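See the structures that follow.
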Structure 1
Amino acid sequence: MIAVDIHVVTNKKELNEVFSIRRAVFVDEQHVPEDLEFDGLDDDAVHVIMYYKKNPVGCARLRIFDAAAKLERIAVLKDYRGKGFGKHITAYLIAYCKTKKIHELTLHSQTYISGFYEKFGFSPKGDMFLEAGLEHIEMRMTI
């Protein structure tokens, strides 16, 4: 099992690392326009960073609405995918939400990876839609 350090961002350095990961994954790799990726909602969100051997390798954004939360911008750098890092950060997000008494989780999964989230208990809702030009499906889970 890989040993990672995952925690809520507490300073500007960590937030910049989150933004760097998001830029690499979504803007550079998946060609999401920068103004869509950095949509003005970051100031009111909880950001999570994941380190492996002290290097930032993954991140996520969480927006909380009373007893519900939306998991967003979940990203793992390309060189670290397929090795369990995504499982670690997703499990952390779910556990974090439980500590905050959040009962409803939603996310917009890219369709090719929706099966990954189903393994955690998320269920698809509705039809496929395009977000930033990429196929997505809304997924929900009660915890």
Structure 2
Amino acid sequence: MLIFNDLTVSQFMGLRSGSGLSPVDGGLVIRALVSSMFTLRYEHGGETVGMLRVVGDGAFLAVICDVLVLPGYRRRGIGTAMINAALDRISQDMPDGMRIPVMLTCSVEREDFYRKFGFAALNRDVQGVAMQAFVKGTA
């Protein structure tokens, strides 16, 4: 079952841990959840087994991030259901006829999965290059 805007810090951290990702600070998770356009979690048998967040400005850009499905639940259509629901929600929140870029980053082995939804690597000559930088905290 897909549930919007009901993802808790504990669920977020549990999905990260269950997916083999490093632990994160709970205070930062709260900040991330509060700053999201929306969150989505997938519940199966009373257990949260998948999640994603969408961040952006709510007008001109959306970024899908933190897409996680617990290993024992992968390849069951959960990721597909979550991405479709997120794209539908973004579309419903936009004025009729308006188009915005929806971005994401993924590992090389997941590119084919995201292509099914219309995602494509940016063409350097047409769209420029997606770039990132890591900034180290000093607080």
For mean count of other Cβ atoms within 10 Å over residues 23-30, which of the structures 1, 2 scores highest?
-> 1
Out of 1, 2, which structure matches -7000 when helix-only ellipticity at 222 nm (-39500 (n - 2.57) for each DSSP H run of 4 or more, over all residues; to 500) is calculated?
-> 1
Suppose you compute mean count of other Cβ atoms within 10 Å over residues 71-78 for every structure in 1, 2: which one lands on 21.0?
-> 1
Work out which structure the value 0.10 belongs to, where FRET efficiency 1/(1 + (r/R0)^6) of positions 31 and 103 (r between Cβ atoms, R0 = 25 Å, to 0.05) was derived from one of 1, 2.
-> 1
Here Cα extents along the principal axes in Å was calculated and came to 43, 40, 32; which of the structures 1, 2 was it taken from?
-> 2
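Each reported figure results from applying straightforward, stated rules to the coordinates on display, with no laboratory input. Everything numeric here is computed off the predicted structure, so don't read it as measured data. Cβ atoms are built from the backbone, for glycine too; each structure is taken alone.
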